[in-house]
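The next part holds the structures, each set out as structure tokens.
Any read-out appearing in this document is the output of simple, stated calculations on the displayed coordinates, not a laboratory observation. A quick note: this is a predicted structure, and the numbers were derived from the prediction, not measured. Cβ atoms are built from the backbone, for glycine too; each structure is taken alone.
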Structure P
Amino acid sequence: MLDAGAIRHTVAFTLRHEPGSAAENAFLEAAELLAEIPGVERFELLREVSPKNDFRFGISMELANDTAYAAYKAHPDHVRFVEERWLPEVVDFLEIDYRAR
């Protein structure tokens with residue numbers, strides 16, 4: 001259950017790499033390092049199993065509040081990951097950030 005004030009940051013995505021390729025695995029290994037950014041809690045790297053959409057993977061994490069969310073977005077490791085890995089390697093994505101009602 002999401003704590004009051006917390007944000008669940010999620011993204012579903014598809015990579016340009018062949019499934020099971022070394023490039024796909026390298027991207028996923030780099031993505032797992034996002035869990036080490038201060039403030040990131042309950043990090044999960046997920047593989048899509050439903051045929052209802054074309055996304056292949058998902059990332060889910062929780063951040064305690066707006067301050068932690070903003071710090072994550074601005075953290076140099078996150079910025080570098082987006083610039084060096086995400087932008088060149090992700091074909092399509094859907095980002096949704098939730099807060100409990």
Structure Q
Amino acid sequence: MRCKIKFTSTAKNDLRDIAFYITEQSKDRESAIRFVGELQERCRILEEFPESGSVPNDRVLMSSGYRFLVQKDYLIFYLYEKAENTVYIMAVFNSRRDYMKVMKKFL
């Protein structure tokens with residue numbers, strides 16, 4: 001049975017900010033839309049394989065059940081709620097950022 005994928009409001013805002021940033025930097029709105037689509041498409045693997053993401057090195061994130069996917073230079077952090085058969089996309093951000101600082105707000 002396929003998992004449901006739900007983007008939190010934080011993750012939706014992250015995708016919007018990524019699109020704005022790419023548009024601003026490249027002056028190409030279509031590239032921004034295409035890349036955000038790639039990020040969303042990357043999450044679709046979780047419908048079939050919700051535990052396929054990597055486990056973070058941080059013990060607190062690991063014990064909280066977080067996993068992440070990588071898409072180019074971006075990290076997609078998520079939680080899999082097995083009882084609900086739902087994956088919650090929690091945050092999407094550039095891998096150059098300190099992921100513990102970003103994820104701290106969720107702990």
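Identify the structure, out of P, Q, from whose coordinates Cα extents along the principal axes in Å was calculated to give 43, 32, 22.
Working: P: 39, 32, 17; Q: 43, 32, 22.
Of the options listed, only Q reproduces it.
A value of 31 was derived for relative contact order in percent (Cα under 8 Å, 6 or more apart); which structure in P, Q was it taken from?
Details: P: 48; Q: 31.
Comparing all candidates, it corresponds to Q.
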Matching 2.7 (distance in nm of label points 7 Å out along Cα→Cβ at positions 35 and 91, computed) against labels P, Q points to structure P
Computing helix-only ellipticity at 222 nm (-39500 (n - 2.57) for each DSSP H run of 4 or more, over all residues; to 500) for each of P, Q, the value -7000 comes from structure P
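Using mean count of other Cβ atoms within 10 Å over residues 43-50 as the calculated read-out, with 15.0 as its value, let me know the right label among P, Q. Walk me through the numbers before you get to the answer.
Working: P: 11.8; Q: 15.0.
Value 15.0 for mean count of other Cβ atoms within 10 Å over residues 43-50 corresponds to Q out of P, Q.
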The value 0.90 for FRET efficiency 1/(1 + (r/R0)^6) of positions 19 and 59 (r between Cβ atoms, R0 = 25 Å, to 0.05), derived from one of P, Q, belongs to structure P
